[in-house]
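Student: Below, each structure is written out as structure tokens.
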Structure P
């Protein structure tokens, strides 16, 4: 089922209906919800409850639009399609009362081929194939040329970049194995342009990349687009290899994730742990000048977290990771399709970023416990280390929080696990 929230067939509809029932049951009473979120702090539970309510509302809207279309009222489904050409083909099929199997028979393909095309919103189909499907459905395709500003999702990024920018990205791509064949600068740049065009064509391009409150326009930022394309390629390989499935209702694992911070190889363990729960975690070095610590977005409905590790310290790793996990858990249907690209040092943040900050902080150190703890105002390291041991988390996490809250980064600089993360992910 696609994250842009169109139900495409009866099987999807049954899946969504089942999820709605599960969420309704989980949120029907405090006792029932407690079984789902057992062991999590009250403020984390409140955030999860709100996220589940949002999830149920969105799923109900999806199901209603599909059911209305089956009854002949296409408007809700067309509104959800938002003019997307691939989605409009799906709407047209449903309007004719055809199943995917029937459409496949009409155009001489296997049912599985139509299922794949619709799952990808016809992103990989040839132009001739697209017109073939449209003709079978009785659609007339008309072109309406608009400015890129009017259709930011469909527009390709600018391929005209400065020589300085091109050399910077090419150098980074070569050093980090992004290219199939290094070749000449001209051939390497052509590869990068092809990667970007394919990435945007398949996954779309949000008009704005969120980096805190400023929400600057990075849609044509080659560094960021190349980085995201590389993370996406790696994620796609893992998704295909492991047949990953993410279940938004499953949050019981959240309380176990911070405990991995006590292990020397905790960051790598976190990668395997999250994969087991349907989330892909990848570390990919940032292109010089990129102000991104972490990102969370969707690849084929699977949450992907990308970390740059530009600050090589355990405290930063665990907070950044939990911040992106918060986006996955809380904003799966309210922002993850567009993606979050975060600079953890940004002081001005919007409501969704603030919510992710609070969620991450409380997962690591429950707020009610933190406010009562002597470690919060302690000057001696042993008091702080004892507190971390009581919580079952790495002392580096607590020292990092103290440095941040006191806005004094000169203290405890030898306690935050400097140099302990990159070597686990980046093999020389």
Structure Q
């Protein structure tokens, strides 16, 4: 009996002496600030609470050029993160710089995912030469916001306060003219003095004509030049008639809508929480909604991009083994809990969430989610995407053209001159 007790005690003490299972630290970098940042930090915290074996250690860096420069430099010397957020519009450049590690079918399986789980457009944007380089988290796109109260008495709002009767550019221009005659100071607002806002509206109008910004290695080649010129001239005509603001910076463009001085706003889905919060706190003062941008130019198409998860290379190597499996587990969990991210206005790229009951109960999110079928991502080139030369051209060429300094044809010639050599 004494021997049995001794053996039992030895076993217990031996087990106690064994080291606890090692915790995998996953180094995470993102560029998410404001409401996006708050929501992502909450997701990270929830993941860490549920997974004692994996701990995400997150760092938020400055959005845009600073983030991508930091990633490129850190990856080159083997000091990058294990996982990072990435815009799919930047994927081509990231691949060219050898920053992005391909995501294999085995990786997706480790995350409990497969390509068919996602909307086609973002998966296509994440795929280059048959290889997947990032896992899409959302689709964030241009949408049309509207002030239902300012549209009362017009044929452009129905009895339920929903937008109606706007299917073509002619319809939209008539609505803008009606609003101007009714004394609305600026019927339509968007960021007319900044690169992002100008590019998104221009690219939407271009692709709705079936136009392409880059074809066969050439910028605005063939009839794409005329389509681009037409898009610019439309934006210029809006400004000339006093229908849109003069060189409005982003914050000013949003303020025009929230103050009830504009009945329409062309902006990204990310402003939905802004208006929801104002409405909730009794600071908005009007009924509003948001829809997929109507096919003004004949074709359903709207500028779109995706926040995605990517694994950076570390010099000549990449994250591998148990660490990589942990990273994929993080990605899989995030995708399946993307309803919290949808609250920021984004459309989850993971279809099971977007097609679920919780998302369908979100408004106006569920209304404009149809744009997933019409999302037009930037071309897969080194000159397009977030903080790219194309954005510089939007600010330095298209914005001045909108203000009347040149016509659309001359603006297109200037764009081609500035960008063609950079494409090589």
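A short reminder: the numbers here are calculations on the coordinates, not readings from a lab. In this text the structure is predicted, and so the values were computed from the model without any measurement.
Student: Upon calculation of helix-only ellipticity at 222 nm (-39500 (n - 2.57) for each DSSP H run of 4 or more, over all residues; to 500) from the atomic coordinates, which of the structures P, Q produces -12500?
Tutor: Values: P: -16500; Q: -12500.
The correct label is Q.
Student: For relative contact order in percent (Cα under 8 Å, 6 or more apart), find whichever of P, Q sits highest and give me its label.
Tutor: Numbers: P: 15; Q: 26.
Greatest value across P, Q: structure Q.
Student: Out of P, Q, which has the highest value for mean projected area of the Cα convex hull in nm², for residues 198-381 alone?
Tutor: Numbers: P: 11.3; Q: 14.2.
Across P, Q, mean projected area of the Cα convex hull in nm², for residues 198-381 alone peaks for Q.
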